[in-house]
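Below: a set of structures, written as structure tokens.
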Structure I
Amino acid sequence: MAAPTIQTGNQKGASSGNETTTVVTVPTTAPAGDLIFIPMGSDANGQVSTFPAGFTKLYSDEAFQTVATAVVAYKASAGGESNYSITLSSAERQVHQSFSVTGHNGIHVSPASNNGSGGTATFPAMTTTLNDCLGIRVCITDQNATSTIPFGAMSGSGWTLLDEIFGTSAGAVGVWYKTLATAGTEASGTATLNVSEQWWTASFAIAPPGATERSRPNIRPVRSMTLPLPYLRI
């Protein structure tokens with residue numbers, strides 16, 4: 001079966017000043033049934049975000065390194081979506097991306113996130129039990145006087161950078177993707193930052209349409225038969 005894919009027309013943005021509502025632009029290609037994802041970072045420790053109806057937080061307002069907050073939310077597109085207004089618990093700057101995934105059967109795995117500080121971000125490993133998943137990795141950094149992007153190449157083969165953005169006094173968001181053709185464990189990965197900073201990472205996989213568990217060997221069943229009782233002589 002074909003793996004899910006990311007539609008063209010992903011978007012990105014950052015706050016120009018402190019705000020309690022941030023607006024995220026909807027991807028330009030997001031027909032009904034697609035999954036729309038919004039990874040967002042805030043320069044507020046313990047920021048609580050409220051997304052419009054229909055969104056689910058895959059990673060819910062995770063404060064990291066006592067300096068910033070990361071969230072990844074998603075929803076099923078109804079088609080003809082409008083830009084999203086997200087309310088915030090405190091006035092700060094945000095940075096975000098949005099992208100739409102087509103040909104999917106929902107979230108397959110989403111292991112716990114990771115966070116740390118330094119010039120190299122480490123992404124969690126993930127284990128799939130389905131072939132042809134779409135793997136996604138997200139890195140969110142705290143703000144810095146110097147931009148924390150461009151990110152370096154993701155370690156391991158097959159990962160592609162979808163997009164990256166840095167917002168002054170807000171932070172950065174990078175998104176990578178890879179087709180996970182064969183079920184199994186995708187090892188932990190790393191990517192370098194332009195400058196050392198606090199960072200947060202997540203890895204998750206999206207199931208292909210009509211997904212079922214990996215096929216088992218084709219073992220031919222044994223035809224049952226009834227054997228007669230032995231003939232007894234008297």
Structure II
Amino acid sequence: MKRFIVFLAALMVLSSGFAFAKDDVKVEAGIKIWNNSWESKDPDPVDGGTTKFDAALLIGPAISVTLPSNVFFEASYLMSVTDYEKTEAPAEITVERDDLDIAVGYMFIPEVGIYVGYRSTSMDWKVTFPGGSDSGSIDISGPVIGLRGNYSFSEMFGVYASVAYLMTEYEEQGFTEDSPGTQFELGVKAKFSKALSGTLGYKVESFEGDKSKTEDTFSGVTLGVMYAF
């Protein structure tokens with residue numbers, strides 16, 4: 001129920017951007033998809049090791065508003081429609097994930113820009129084993145700063161890239177630690193009509209806890225479809 005309420009709130013935020021659509025303001029709205037796998041490396045010599053989860057599919061609404069001054073605002077909210085899964089007999093682990101990203105930036109030139117923002121990842125995990133189960137939640141959130149670039153080969157086709165530093169904190173059931181990370185995405189973009197465009201790329205996101213030294217890496221294919229108003 002909580003996820004459904006947040007999803008409705010995200011749609012309200014998305015639709016509110018339509019009111020800004022003017023000749024000199026570019027408003028785009030649509031969906032983003034990220035199909036990504038998760039690899040966690042725990043250096044603990046006793047209980048540590050590498051755990052690889054099956055891929056999860058995240059999907060959700062996105063909005064982008066660009067002003068004549070080349071300042072842009074973006075927001076997206078992705079939810080897992082399939083979860084990360086791992087079976088370690090006799091236990092089975094499933095993890096749901098929600099991502100909220102908000103950013104404001106400035107394009108120095110049409111091809112290069114900088115942005116700052118905030119991102120929050122919420123992950124609800126459940127371990128099921130014979131005779132019972134256990135569950136909990138993980139929160140990874142904090143400020144973000146990044147660079148982005150794009151290059152068009154023609155009016156219909158181009159490439160894009162972005163790199164960001166994540167000043168995030170990890171929290172799980174009372175345990176907290178700084179867990180900074182990086183995010184990199186590279187892909188192609190296509191314009192299907194005057195209003196409709198799409199992107200196809202590959203994104204890698206990684207974090208490392210400053211106390212635990214645990215490394216978490218999420219990587220996979222991204223897809224976006226946006227409509228300009």
Structure III
Amino acid sequence: MAFFYAGSINAQNLVTQTSEEICDCLKRADPREMESIDNCVMEGLSAPAIIGLSNEKYDAFYDKLMIHINKNCKRFHEIYQKEENEFTLASGWKLLEEIPESSISPITAKAFFQHNELFYMTSDGAVIQCKIDDTQWIEYLNEGKYYSKCSMEWIKDGEFEIAFEESNHPVKSQLSKKGEIYRYRLIDFKNGVYTCVLMREEMNFQFFIFTEAPIQERL
């Protein structure tokens with residue numbers, strides 16, 4: 001892999017370039033051989049510009065790198081989300097090849113925004129509390145220690161957009177830029193749980209939105 005030294009490339013470009021190189025390597029790797037997958041990551045992190053970082057700067061670089069890979073590398077999700085576990089089953093998170101048609105009725109879709117509090121889970125089991133009204137979507141994590149504030153717009157029956165504004169969460173604050181828009185489609189509703197799709201340009205993800213807080217102890 002070809003990398004530049006730290007003096008010739010800024011930190012964000014190094015994150016982007018390293019992420020793209022690792023993703024390209026993952027596309028060639030055999031998903032049945034974890035060693036070849038791990039080698040893609042280790043090779044990417046072996047660049048002189050990265051090895052020369054202090055421990056503190058390396059940790060910050062690695063966090064940003066994994067955020068970039070998670071957000072932009074479809075192959076990463078194809079490999080690492082193949083195996084279901086208790087958290088992915090409970091949260092509903094999975095990569096979709098195609099966006100399903102919605103079976104949500106207009107009445108059920110409208111009822112979604114009659115809730116002023118909703119919940120979803122991350123793929124590793126953390127519960128996110130969402131406070132919503134006609135124009136705002138605010139998420140709280142870790143008993144309110146962290147927040148992410150977004151504006152919200154209803155597009156049509158079963159579809160809405162949220163635009164990122166700000167966050168004090170160490171990952172979410174790096175994951176999105178101010179004004180970045182995420183579009184969602186509600187596709188089903190059963191037993192107090194909405195099945196929702198996050199629609200991205202190259203990757204679409206399904207997950208659950210709960211009308212009542214899921215009990216983590218049951219997982």
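Match the computed value 16.5 of mean count of other Cβ atoms within 10 Å over residues 40-47 to one of the structures I, II, III, and report its label.
Working: I: 22.5; II: 11.4; III: 16.5.
Among I, II, III, the structure yielding 16.5 for mean count of other Cβ atoms within 10 Å over residues 40-47 is III.
Given a computed value of -10000 for helix-only ellipticity at 222 nm (-39500 (n - 2.57) for each DSSP H run of 4 or more, over all residues; to 500), which structure among I, II, III does it belong to?
Of the structures listed, the value fits III.
Laboratory data are not the source of any read-out in this text; all were calculated from the coordinates shown. Just so you know, these numbers come straight off a predicted model, no measurement behind them. Cβ atoms are built from the backbone, for glycine too; each structure is taken alone.
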